[in-house]
Structure 1
Amino acid sequence: MQICYIDESGGGEPPDQSPSATPVMVIAGVIVDADVIPALTRAFVGLKVRHFGTRMANARSLDQMLIEVKGTQLLGLLRSPSRNLRRQAIRFLREVVHLLEEFDVHLLARIWVKAVGRSLDVRKRYGYTLQDFAAAFERHLAIRGESGILIADSRESRLNTQVAHSVFTQKWKAAGDPYPHIREVPLFASSDNHAGLQLADHVATGLLFAMSTARYADERSGNPHRPSAYQSVHDELAVRVRDRIIKIQVTDQIGQRRSDHLFN
């Protein structure tokens, strides 16, 4: 059994809408063999304790999973004027990538680079992406002769329903099931107790959002998401992340650059 955990980063607003507007939007899938989830969970909690131990100090060992280190917090550390905080973020992300390699985790990625004055319809983009991820996940499962399920980070109930239904209409259409190895339509869960969803957050935000901003986005005065702030993530980790990806698509509204630009 394989599980594909899904999370997103960034929003659909135009990149010039406000000083803190995001330059890119990312949806990531993290594919994990169910047999390694116990070991991966223990390793991920240990990673949080090593790098953010002061936040975990008053929590019982089994409660440390509940204390999340968000990808957005790592972005803040990467932008910090403190060299030590920037190093802390890079060390954490370096170990995240090591977990991906150690547990043979595979990745799916969909990235939009937003142009000035142009917004994205997040609901439609998310629905279409879930269909694309389901198709890629199905191919991955078929090669292995395994079954799988999709688990996405929970959003608003209405949006969850619409996204799940976008796959339901494909899976149960009269012409036949295009995803026979995927046993159910996408499920939604809170990330608090799922190492896979917390890992997906770091892949979507700490890695792919940071890397795509560094490679595709424009420097905007006053915007915290400066390409230069995230360049270190790209320079150190891009090649290793590339080797984990089985499907990626980039839509670059600024320069129409291809997905391989992310790793150059």
Structure 2
Amino acid sequence: MKLSPSAKSTEIKSANPFSVVGIGMTTVDYLLIVPELPSFGKQLQASEFLRQGGGPVATALVGLAKLGIPVAYIGRVGNDSEGQFIRQSFIEAKVDVSHLDMQDNACSRIAMVLVDQQTGERCFTSRPGNYEEITEAEIDSSVISNTQILHLDNAEPHTIQAAQIAQNSGTMVVFDGTWYSELLDVFLPLVDVAIVSNVFVKRWMPNVSPEIALDQLASYGTKICAVTMGEEGVIVQQNGQQFHWPSFSIEVVDTTGAG
């Protein structure tokens, strides 16, 4: 597998309308902007209510689409009001939904998010969807093998198969890691670029520094890996060297979708 595809593979992939294909969680976020995060028994008046799509891969695809990059999503949601909202949000952002399945009599994932108006920090609770995850047999291998980048957010049987298809066809695999999975040892050798949060690191390797976690990620063959640390910035490792970029100060409105 190569980060830079050969001239032959580039010619083949040029026929594919999508530069990036994503497989991962989608959700509907219900956000309430509040003066402060409430304690138990305290009632607060929200200044604003928002409904928006979320999920690591979904958020990335929408961002890329808004930059004019052709992208597609592969996955499933419930055929409920939230699932219809997710689908319509993708369409409006120009994310291709040809491979988004809507399962009848199933609920999509939702999250209730309280956002501190002063700091942008948040607390949330979520209701998982009860739809069936897509299976390996449902993945169209031609879509993955003919794209430039496959973007994933978890190590599951169907994402492992997708990554294997990508590896065999010279498609770059990018991993946006948030959740720990027992399948990581099978999944990570298939990843070219791993960008994980410090929350992921704590779940994966408790009591280990981000620097050591980066070395461990690189040991799987990952070409570029990074640990995002919120206000402490990000640490990146490439070719055995580590670099730290501090965060920059901004007026925070809402951290939802910021990673």
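Okay, here's what the table says:
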item: Winner on distance in nm of label points 7 Å out along Cα→Cβ at positions 180 and 204 once structures 1, 2 are ranked, highest first; result: 1
item: Structure from which 0.70 was derived, FRET efficiency 1/(1 + (r/R0)^6) of positions 68 and 108 (r between Cβ atoms, R0 = 25 Å, to 0.05), options 1, 2; result: 1
item: Origin of the derived value 0.40 (FRET efficiency 1/(1 + (r/R0)^6) of positions 84 and 164 (r between Cβ atoms, R0 = 41 Å, to 0.05); candidates 1, 2); result: 1
item: Given 1.1 for distance in nm of label points 7 Å out along Cα→Cβ at positions 44 and 244, calculated: source structure among 1, 2; result: 1
item: Of the structures 1, 2, the one that -0.48, -0.59, -0.83 was derived from, the read-out being log10 I(q)/I(0) by the Debye sum over Cα atoms at q = 0.10, 0.11, 0.13 Å⁻¹; result: 1
item: Which of 1, 2 leads on relative contact order in percent (Cα under 8 Å, 6 or more apart), largest value; result: 1
item: At a computed -13500 (helix-only ellipticity at 222 nm (-39500 (n - 2.57) for each DSSP H run of 4 or more, over all residues; to 500)), which of 1, 2; result: 1
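Where a number appears in this text, it was derived from the coordinates with a stated rule and is not lab data. What you are looking at is a predicted structure, and each value in this text was computed from that prediction instead of being measured. Cβ atoms are built from the backbone, for glycine too; each structure is taken alone.
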